[in-house]
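Taken together, the values in this text are just the output of simple stated rules run on the coordinates, not laboratory data. It should be emphasised that the depicted structure is a prediction, and the values quoted were computed from it without experimental measurement. Cβ atoms are built from the backbone, for glycine too; each structure is taken alone.
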Structure I
Amino acid sequence: MNSKLQEVFDTAKLENRAVLIGYMPAGFPALERSKEIIAAMISGGVDIIEVGFPYSDPVMDGPIIQQAAEVALRNQTSAANVLDVVSNTSVPALVMSYWNPLERAGVSDFAKGLAQAGGVGVITPDLTIEESSEWFAATDENQVGRVYVVAPSTSDERLEKVSQACSGFVYAASLMGVTGARTTVSDAAENLVHRVRKVTDLPVAVGLGVSTREQAKQVASYADGVIVGSAFIKLILDSANEKDGLEAVKVLASELAKGVRGA
């Protein structure tokens with residue numbers, strides 16, 4: 001695992017808590033604004049940042065993240081912009097990207113650029129391990145962590161193979177379906193985390209659906225990391241002005257940080 005990523009998970013373990021991971025697309029609602037929002041998330045207590053690489057066909061994402069991605073695409077957010085946002089974060093940052101944008105950017109070039117920008121890994125929701133030979137080579141060469149996504153429907157045999165291919169952490173999707181804040185987090189998530197733990201020593205982070213302090217606390221009771229995305233984006237979409245949006249993001253991050261510490 002990338003040493004900076006390892007350090008965050010190790011520190012959280014010593015503090016007997018889960019890591020809080022926050023997602024925000026680069027270029028939403030504008031390039032400099034996305035940097036300010038991420039700074040507010042970190043100021044509120046987010047430990048690791050996922051920088052979204054906007055894509056026109058985000059199959060795993062719900063309407064809120066899709067809306068943000070559309071704004072970022074209209075702003076012509078590029079691979080260079082994504083790396084610029086990564087290099088501006090004061091905590092370890094991963095990129096969340098579908099395979100198509102990585103291919104377009106040049107797989108080895110992107111991995112090298114990410115490492116130079118201080119990035120610690122990439123989450124690839126639609127890349128299968130069978131089609132990952134080029135990605136394995138590029139990430140190994142540049143010491144970039146690989147994060148694959150597993151779901152409650154993933155078979156035990158498949159779970160083991162996918163977990164072995166990860167070199168950052170394992171992203172456990174809490175339910176079948178797309179991203180988005182929900183009123184409850186699926187019970188299937190806890191079972192999935194236990195299943196992943198049987199086949200790997202890597203940390204397991206749960207995403208899809210967490211939006212409140214109570215949900216963060218619930219997930220943190222069994223997972224190593226809690227991932228929140230749509231809830232932050234919704235605050236920006238709903239805010240009357242920039243100042244209110246940044247304040248709301250910081251407050252939510254602070255609440256979620258208390259949640260992961262309260263478990």
Structure II
Amino acid sequence: MHKPIKREGDTRASPCRIKVATYNIHVGIGRDGQFKPQRIANVIRELDADIVALQEVPFTTGGFDMLEYLATTCGRIAVAGPTIKTAHEHFGNAVLTRFSVNDVQRIDLSVPRREPRGAITALLDCHGLALRLIATHLGLWPSERRLQIRQLLRVVRDADLAPIILLGDLNEWFVWGRPVRWLHKQFKHTPSPASFPAGRPMLALDRIWVRPRQALRHLEVHMSTLARVASDHLPVSATLDFDAARMSHA
């Protein structure tokens with residue numbers, strides 16, 4: 001079984017109390033127009049999350065592998081989910097995690113004549129608890145988001161009863177758009193603080209859902225000084241306690 005990584009100052013009482021986050025890193029280019037991967041790494045360190053879903057990750061650009069750099073710098077296991085592949089660059093989604101990864105599948109969510117999109121679904125060993133993770137970045141058009149959410153909800157419904165986290169940049173501009181209503185119906189209503197644009201957040205594009213809903217203990221936007229400049233999105237994080245969720249059903 002995977003041994004949890006001990007962290008200095010970790011006061012979590014429950015072995016199944018974890019922190020997850022989602023972060024669109026805008027290929028490492030900040031609001032000042034500068035490409036500074038170290039700022040993204042430092043924001044991830046600030047988050048101190050056990051699992052981080054990343055969007056707009058350039059895997060190979062001019063010989064530099066952003067995901068490898070972030071995984072090494074932040075001390076995480078990396079899972080790549082490229083959605084665009086060319087001779088010189090791979091680009092797309094990724095997951096960084098402290099937990100061992102037992103299974104990974106990559107789902108093609110692409111819609112014809114739109115930018116390729118996808119999702120990573122992974123089975124993680126969270127201190128002995130099997131945890132299903134779905135990390136995604138949806139399209140810009142309402143019609144494609146509806147198709148993509150339907151596809152992801154089929155994955156959720158086909159999954160076993162293990163806890164599930166669905167998170168990422170949903171690009172859903174409409175507070176009561178159909179994709180959001182479908183997700184609330186499946187996962188129950190979840191807070192949605194604004195995370196975009198980073199300088200003055202007005203839209204809740206970056207979202208986290210969890211099943212069982214009772215596991216969600218806290219959800220917030222990470223609004224540090226560094227996060228406000230490192231990307232055009234702010235990270236969103238959630239504290240989850242699956243032991244507490246089990247006790248609430250006892």
Structure III
Amino acid sequence: MTVLANKVAIVTGASSGIGYATSRLFAREGARVVVAARRRAELERLVADIKNDGGEGVALVGDVRDESFARALVEEALTRYGGLDIAFNNAGTLGEMGVTPDVSLAGWTRTMETNLTSAFLGAKYQLPAMLERGGGSLIFTSTFVGYAAGFPGMAAYAASKAGLIGLTRALAVEFGARGIRVNAILPGGTDTPMGRAVASTPELVALIQGLHALKRIATPDEQARSVLYLASDASSFTTGTALFVDGGISINRT
């Protein structure tokens with residue numbers, strides 16, 4: 001039996017990378033999936049892949065920084081599929097990078113809005129829908145950067161993603177007694193468009209691989225399987241967790 005049978009899920013940042021892989025995995029495991037991103041062609045390809053896999057999904061194009069889009073995603077889940085059980089708030093950006101005094105206020109604000117405020121907006125509308133179902137699983141994509149390690153030139157990214165862990169813990173205690181679990185994954189280096197933007201040369205790829213205890217980077221499917229764990233009843237006693245899926249980069253010193 002599929003582990004997400006009869007479940008309804010929202011996935012943001014679904015047009016590539018971890019979001020794309022997780023959407024397909026959720027659908028293969030029985031969930032009906034509402035997928036969201038800004039790029040229409042990529043979302044349409046994702047929905048076609050989901051249907052070719054025998055699953056069910058629908059795409060909404062929009063910007064996660066827009067409160068009306070957060071509301072629309074939940075409304076789509078409710079009207080099309082009858083409820084909401086799982087939300088994977090995965091959309092994010094590296095944002096403006098560079099020496100901190102040179103980062104513009106506009107760049108800082110865009111990064112915060114995309115990585116942190118969007119997660120708040122998603123939860124704001126997802127949580128009431130989950131309460132109507134008697135519970136659910138809310139998942140955010142954070143990172144080890146700014147939590148277990150610091151990297152120069154990434155202040156806005158680190159601060160916004162570390163903020164997601166605080167949000168995770170606050171929501172976990174606020175809604176745990178009402179049947180909603182809230183967790184975050186903290187990926188290490190992963191072969192995604194965002195990851196390739198950082199590891200942009202063969203030398204940087206080798207450097208980043210070497211930072212991990214496993215001496216390699218992850219595939220999006222490996223990250224998706226950890227998200228599936230948090231979405232499913234396999235993690236029924238897990239909440240408020242910052243789950244490292246980082247190949248040991250947070251602990252490696254070799």
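Computing P(r) over Cα pairs in 10 Å bins from 0, in percent, for residues 32-167 alone across structures I, II, III gives 12, 42, 36, 10, 0 for structure I. Which one of I, II, III has mean count of other Cβ atoms within 10 Å over residues 136-143, as calculated from the coordinates, equal to 18.8? Attributed to the structure labelled II.
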